[in-house]
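These are the structures in question, set out in turn.
Read-outs throughout are calculated quantities, based only on the coordinates presented, and are distinct from any laboratory measurement. Here the structure is a predicted model, which is why all the values come from computation and not from measurement. Cβ atoms are built from the backbone, for glycine too; each structure is taken alone.
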Structure P
Amino acid sequence: MGKNGFIPVGKIVGAHGVKGNIKVYSYAESLSVFKPGGLILLINPEGLEKNYKIKWVKPHGRTVLLSLEGVENRKLVETLIGSLFYIEKVTLPEPEDGSYYWLDIIGLSVFTTNDEYIGLVESIIPTGSNDVFVVRNPNKDHDGETLIPVLESVVLEIDLKLKIIRVDLPEGL
């Protein structure tokens, strides 16, 4: 999670044109987090923070183009490159049943069906067919990393209240 209930949803990677349009690499699957009229918190690499209102947004290849109120020229956008976009977590829609936000999964403890502690979810790798949890246990050999495929047959339970994930590991893991 980001600062005080805010989560990062993208990073400014460039300027587009001369009228202050911004190229953003989005961390979100959907553009819905960049709602026109919505407020975002921008934090630059030096840690300076400023709130902006989104004027418009549209997809642009692997990035997102958007316009912010008060950002009217390319020169200003160039000073913002590298800044992170944050939104309030409470503005996110509730995930569908059986779906979770990555930010809710990262940091959960992972146990086998026999209550053996595997480690904490450190990150998630999207592979196209299914995600993979990167679970780290610093008290284990081989750098303590276990890669767990996110499949119904493997990930049996995710309990956000207890902050645990219960898995049935395939042979060899």
Structure Q
Amino acid sequence: MSQIKFMKSLVVLLSVMMLQGCVDSNMTDLRTFIADAYKDKKPEIDPLPEIEPYQGFEYASAEKSDPFLFGNIVSNRDDEAVVAGKRPDRNRIKEPLEEFPLDALNMVGTLSQKGVPWVIVKTNLGTAHLAQVGNYLGQNDGKITQIYPDEQRVVLEETVADPAGRWITRDVEITIDEQ
């Protein structure tokens, strides 16, 4: 066993001694290469761009109305979309699917029981829920108005405030999520 260790040590010692002979302690060849390699080359530097002087702008709005006053906010919706007096019912008990925004809900299927269509909705937490016409989904008081089982889609009516603070309704459509 000791002869094997001795032979291994001898091989390592000889290898180190042979490599020592290959090294130039002054590294003169490397130093001359570095000195000669880039002697005549100078880097090209793009000229600095010309800087145009700053020209200030004075905004004089003392005689104009404040665009952020409540009465100055203009809605880009048709007046037909505005539902007068239709506000969300804050006294009703919230349904479980109203805790989630619509982008966290996926429609995964429909079914029908005694002629009544139901929709299967999966949340981003992985739980599945059944809903039918009249149930609420999402955080904008989205009430299910139609379920189309053949087309695999659901229509919601959401009640939201427009920029002017008026309550409007809008239809939102959810289709089946094919993954």
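Here are the numbers for the structure shown:
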{"item": "Structure responsible for 2.7, with distance in nm of label points 7 Å out along Cα→Cβ at positions 132 and 164 calculated and labels P, Q on offer", "result": "P"}
{"item": "Identity of the structure behind -5500 (criterion: helix-only ellipticity at 222 nm (-39500 (n - 2.57) for each DSSP H run of 4 or more, over all residues; to 500), calculated), options P, Q", "result": "Q"}
{"item": "For 9, 32, 26, 21, 10, 2 (P(r) over Cα pairs in 10 Å bins from 0, in percent, calculated) the corresponding structure among P, Q", "result": "P"}
{"item": "If distance in nm of label points 7 Å out along Cα→Cβ at positions 68 and 100 is computed and equals 3.7, the structure in P, Q", "result": "Q"}
